[in-house]
Structure 1
Amino acid sequence: MAEHPAYPVGLRLSGRRVVVLGGGQVAQRRLPALVAAGADVLLVSPGATPSVEAMADAGEITWVRRPYEDGDLADAWYALIATSDPVANAVASAEAERHRVWCVRADDADAATAWTPATGHSAGVTVAVLTTDARGRDPRHTAAIRDAVVEGLRDGTLVAPHHRTRTPGVALVGGGPGDPDLITVRGRRLLAEADVVIADRLGPRDLLAELPPHVEVIDAAKIPYGRAMAQEAINDALVQHARQGKSVVRLKGGDPFVFGRGMEEVQALAEAGIPCTVVPGISSSIAVPGAAGIPVTHRGVAHEFTVVSGHVAPDDERSLVDWPALARLTGTLVVLMGVDKIGQIAETLVAHGRSPDTPVALVQEGTTAAQRRVDATLATVAGTVRAADVKPPAVIVIGEVVAVGRPAAG
C-alpha cells in the first residue's frame, strides 16, 4: 500500500456508527469533528481526558468504560484506534480489516487503511490536505499547507470565483476601528467577493487597495465637518446596485449598529425587498481604548462602562443623553464623535457631580499607524484639546481606568 498514494474521499458519517478506541489526547482532538459530522460515536476506553469525559456527560458521545474487546468494531463504518496498548491496537486493526471498516491508526499510520488529513474550514469549504508520498509524510508540512489555504480563503487573498449564480444583495460589514487586521474573517471574505463596495472614511481603507480592478468603490464621504453623502443617497446606492444583480458590501467603521446608522440602511433595504446580511464589527469604543492601553473595566476600579455619542452638546435640545445621570455613575464613560464638544461635556459632568480631577484620555486615529494618546482631566480637557490640536476621529475615555492604563512617566 505504501507504493500508492491515498485516495481522497469525503465520508458522510451522519447517523452512522464510529468507534473510537482510547480516550486520550488523540481522541480529544478528533472527536469534535466526528460529532460535528453527526456521527454516532462510541468511545471504548477505561479512562478519558476531562474534555472527552465532558462530551460523554453532555450526551455527545457514548462512552463504554473498559478496554477494547474483540467485536467492538463489528457494526462500525469507521474506526479511530488510539489506545496506548500497541497489542490492542494491532488486534483492533485486524478486526477492522475483517469487517471491512476503514480504520485510522494513531500509533502506526502505515498499518492503517485510512489517514486523517489536516483539515480546516472557511465559508462552507472544507480544506483537507494529505501527503501523497507515504515515505515522506510530514504532518507539520501538511498542516502548514492547510493553514495557508484556509487563511487565504478567510482573508480574501485567495479568491476563487463563484461559477454558480450568486443571490444579489447587500452585506452590511463592520470594518472595525481602522487597522485592516481587525476586520472579521467573514467581513473580509465578503469584501473580497463584492462587485460594489460603498465605504466610509472610517472603515479599513487599506483593504480597498486589495480589491480587484473590476470592483466599483463608492466613497460615502462621511467626513466630519466637511462634504457628506446624505444617508438617503447611500440608501439609494445600496438599493440600485443590488437591483442590478450585484453583490454589494457596505463597509462601515467599527460596528454597523454602534452610532453607525446601520439600522437605517437595513430598513431601507427591507422596504425595497433587498436581502441584507449584517456582519458585526469590533467597536472602536472598546478596541481603541484597548489599543492605547486603557481597559474600559478593571477589577476594583470600574464595574461598568457606558458608551455615548457626543456629536451634539449636552444642552442641545436634540440630545438624547441623560448627562446628569452619567455624572452620577462611578464607572467608565466612553464618548464617540465628541472632540469639538468635549469642553461642554466636561463642564456638564462636573456640574452634576463628577470630580474635576477625573482622568480623561483622547485617543486619535486609534489602531492605525497615526494613533496618538493625549491625557487630561475633566478640568483641563478643553484646553488640552486645543493645545494638542486633537482632531477627529478620536475616542474619549473618562474615568479612573485612564490612570490604570496611563503610560509611566519618562
Structure 2
Amino acid sequence: MAPMTSIRLSGDKIEIVNQLLLPHTTEFIEIQTIEQAHDAIKSMKIRGAPAIASLAALSFGAYLSRGLEASPAPEYLASPEALRDHVLPILDFLITARPTAVNLGAATRRLTKTLQSSIDAGKDPRSIVLVLIAESHLVADEDVGRNKEMSKWGGEWLIDQVKQAGGDGTSLNVLTVCNTGSLATSGYGTALGLITYLHEVGNLGKAYYTQTAPYHQGSRLTALELKTLQIPSVMICDTMVGSLFQHHKIHAVAVGADRVAKNGDTANKIGTYNAAVLAARHKIPFIVVAPISTVDLDVADGSGIPIEHRPPLEACIVRGALHPPTLNAQGQKEQAQVMITPTDLYEIYNPSFDVTPAELITAIVTEKGVAVKKEGSQIFDLSAIV
C-alpha cells in the first residue's frame, strides 16, 4: 500500500494532515500564512523534525510567491536591503515554534544564507525572491531521497552486525520510539525508514514500538503507518521495554533525533533515554537515524541542547475516538479529549524530549553513512557522516 503523507502540495497551496486527529480521522488543513504554519508546528498538528522544517520552508516560499503576484508590489521588494530586513524576522519567528528540533533552524539558516549570497551577487529583489522560493522547495524535496539513503545504510549495517555475531541477518526484530516515518518527514522516514527497508528486503521479523506517552505518537501514528504498510508489528506501553528485552529477542533499537550534538549526545522524544539505558543493560545495539541537518556541530554535547517543555495539561489528557465507536453526521468516528488525572494538579513535569548520552549509542546514521565510536571512546567523531 502507498505510504502516508504529512504535507500535500499543489502549486502554492499547502495542506497538512492534522496529526492530532489521527488515526481515526484524516483531515487535511490548508496552511495559508506564516502564522498558521507556526501554530501548526507549535500545536503539533504537524510534528517530526524533518516535516516541520519542510513546512516552515514551504510556507515561507509560498508567502514570497504571493508577494511577487501582489499589486501594488509590497514595499519589501523595493530593494535587496528592504527584502532582507523584512524576511529575516519571519525566519526567526518560525524557529520559535519548536526550539529543540535543529532541522527547523537548519532550514531557516539555509534560506538566510541563500538570501545573503544573492544580495552579495548583486541580484535585484525579484530575482532574489525567485531563488528563495526555489530553495524553499529544495528543503522539502531533498528529504525523501536522503531518508531512503540513511535507511539503507542503517539496515545493511544492522544485518552485517547480526551476521558478524553468528546470526543469519534475517527475521530481525527492531524496537522504535515515537513516530519517525512518512508522517514525521517528507516521505519514507528515518528510524521507521530503517524498519521499512528491512521489511522491503525480507530481513524484518517484527517491528515493536512504544506508545510514547503523553502524546502517543507511537500508538496513534506509528501504529497507523505500520498497518498501512502491512509491516508485522507489536505495540508496547512505554513501561514494558524492560520486560520486552527480558523475554523476546530484540536485535536493535532504532530511533530518530531532533538534535545530535558534536559528541553524539542525542535529543529525541521523551522515553528514548529510558530505552537506551535498558538496551545497554541487555547489550542490544542502539541506533540513531537522522539526516545531516539534525547534527548540530555548534553544540559540543547534550548539555547545550535546549529542551522544550510542553504545557502541563498535555500530560493530563488523552485524545481518541469514543468506544464503542460512534459516527458523526459525516460518517467519521466521534472523538473526545478526556482528563486522566485529578483536576488542578500543581506540579507536572512534562519535557517533550530527553537526551541520550553518546556512550549509550551504538551507531549514528545519516544519508552519508554510519558512524561508530572508536574502541575505548565514549563519544563519536561525526566528521565522516556530516
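Bear in mind these aren't lab numbers, they're just calculated from the coordinates by the rules spelled out. Values in this document were obtained by computation on a predicted structure and should not be read as measured data. Cβ atoms are built from the backbone, for glycine too; each structure is taken alone.
Things to note:
- Looking at distance in nm of label points 7 Å out along Cα→Cβ at positions 48 and 360 for structures 1, 2, the greatest value goes to 1.
- Here FRET efficiency 1/(1 + (r/R0)^6) of positions 304 and 320 (r between Cβ atoms, R0 = 35 Å, to 0.05) is compared for structures 1, 2. The highest value is that of 1.
- Relative contact order in percent (Cα under 8 Å, 6 or more apart) from the coordinates reads 10; which among 1, 2: 1
- Given -0.86, -0.93 for log10 I(q)/I(0) by the Debye sum over Cα atoms at q = 0.10, 0.11 Å⁻¹, calculated: source structure among 1, 2: 1
- Here helix-only ellipticity at 222 nm (-39500 (n - 2.57) for each DSSP H run of 4 or more, over all residues; to 500) was derived from just one of the structures 1, 2, and that gives -12000; the source is 2.
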